Structure 1
């Protein structure tokens, strides 16, 4: 089977070094941006892109399988106005889009996470709505479709409380131009559906983690305290919103005294990552850097991890 389409339509954001992204360069035009969060099977996004070639469409998903399937559909339909991102939408919307840059955001049948213990997983948190107020154009809109009335009412209240949006009453008599498989399923079961539009009127400032040039230099030190290195397993560090934890230390079986990998978990104000830090001996000293396959965003916590590990390894304490 020919898989030549893979990678053609997906933006590999962890390979990029400047944020937010220049979408006009990515699409080679200045068409308005429409974003679907959680595109699932891709029926809706594909249908919209076919119907409206005058817009650029970006789909954001956390499912690798969905990202594979939609790329095949984009290829079969020969569409040049769709790109996809495999990432948490709360992070992606904030970090990958400039202020006042998105025309519309569409969310179809998101998981409502009804249990109280899962409330932090709900998409439309106070912080996320603040982000939406920043990245949407003035009068830009967020469209929400759901089959859960309580969830729709909660989202509506959250947008109203934000103060930057004009919010419609919940609608039940509406027709979506392209039906998703979930909508067809709910309709077959006789479920009610609710539709909400929130329109941006003003904005709040966004505090991004990756804004601007986002590179990470390696640290070079003359010597490494090997006993200290081996004791760094379970090392924890916290400074304000920058947190990291070293869970494991691996040595190269072919060069056990000159090459190590440290497994690190980081957290930046709730955004978590895992990656490897390479500690290697060179002819003129030691290098501490992200491993080549780390594929981590260079957030403040990641940068702090590299700096702090180098500091700890060079010390004699």
Structure 2
């Protein structure tokens, strides 16, 4: 595939990629990881390039993986906290976007509202990358698909069980990626927590082309039965703290615990984007079990970030 087709593009959603492009990014991510472990710790594809990290929310994996990825690609990054910029004092996004495009080569933005990302992309002539919004987390989904392929040798036809908040941003990107790549994804969630209707519609369209299967169920055992992958995320995301007690009550039956994962395949892998709230969405014995791949999944955020950045900024 011609690398030039990616240059200068935005990545606000997994759906901004075609299935072929997504496969290419995943395979490139694996190639970066192989090269890293063969001793190529710095591959100067982005020499002289600067990435701005415009973050409204706290971050560990996203910030560190993006900053380290830029360093390992020979470029550099600037951490630009939303409240330290004039954005925090009310400067319009469209003004900030048009200024930043004169200084830097791309922006990775972590925001509360997805529509703010859309506005950034509308006014900036440099690549805008979704580093998490209330709607999606495409960088996480790329690392997740990379991890599944690395551990299972394939994605197509695998059964992925997601348990918990079906309206979760990580789930939205995972749902799109799974449907694009032909996986079977079962989402076990409570009434009122189903995926965003537009995301679900797009995923169903992708599934009709790829042969993927999408099911939303209320029974966690039905979702986990013979699953190859068991995935969960926190039940209370940043900005939802006022709903905490209600969410804990509503989603309690979807906890991933030792009793539940007995219904999965013996060689299932457990995944979580982290941070994990042990004792809520997952128990200690599951996340620390031999089936857990969460640390490899977290590491893969670095190698997949190198793939994305090298393509969009290269």
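Laboratory data are not the source of any read-out in this text; all were calculated from the coordinates shown. Fair warning: this is a prediction, and the values are worked out from it, not measured in the lab. Cβ atoms are built from the backbone, for glycine too; each structure is taken alone.
Starting from the value 11.0: which structure in 1, 2 was mean count of other Cβ atoms within 10 Å over residues 34-41 calculated from? It was calculated from structure 2. Of the structures labelled 1, 2, one was used to calculate relative contact order in percent (Cα under 8 Å, 6 or more apart), giving 15. Name it. Value 15 for relative contact order in percent (Cα under 8 Å, 6 or more apart) corresponds to 1 out of 1, 2. For which of 1, 2 does percent of Cα pairs over 38 Å apart, calculated from the coordinates, equal 11? Of the structures listed, the value fits 2. When FRET efficiency 1/(1 + (r/R0)^6) of positions 202 and 226 (r between Cβ atoms, R0 = 35 Å, to 0.05) is calculated for each of structures 1, 2, structure 2 gives the greatest result.
Quick one: P(r) over Cα pairs in 5 Å bins from 0, in percent, for residues 138-281 alone came out at 2, 11, 21, 25, 22, 13, 5, 1, 0 when computed from one of 1, 2, so which one is it? Could the numbers behind the result be given before it?
Working: 1: 2, 7, 11, 12, 10, 8, 8, 8, 8, 8, 8, 7, 3, 1, 0; 2: 2, 11, 21, 25, 22, 13, 5, 1, 0.
Derived from 2, not from the others.
Have a look at 1, 2 and say which one yields -12500 for helix-only ellipticity at 222 nm (-39500 (n - 2.57) for each DSSP H run of 4 or more, over all residues; to 500), as calculated. Among 1, 2, the structure yielding -12500 for helix-only ellipticity at 222 nm (-39500 (n - 2.57) for each DSSP H run of 4 or more, over all residues; to 500) is 2. If distance in nm of label points 7 Å out along Cα→Cβ at positions 82 and 114 computes to 1.6, which of 1, 2 did it come from? Source structure: 2. Computing Cα Rg over 2.2 N^0.38 Å, for residues 98-193 alone across structures 1, 2 gives 1.12 for structure 1.
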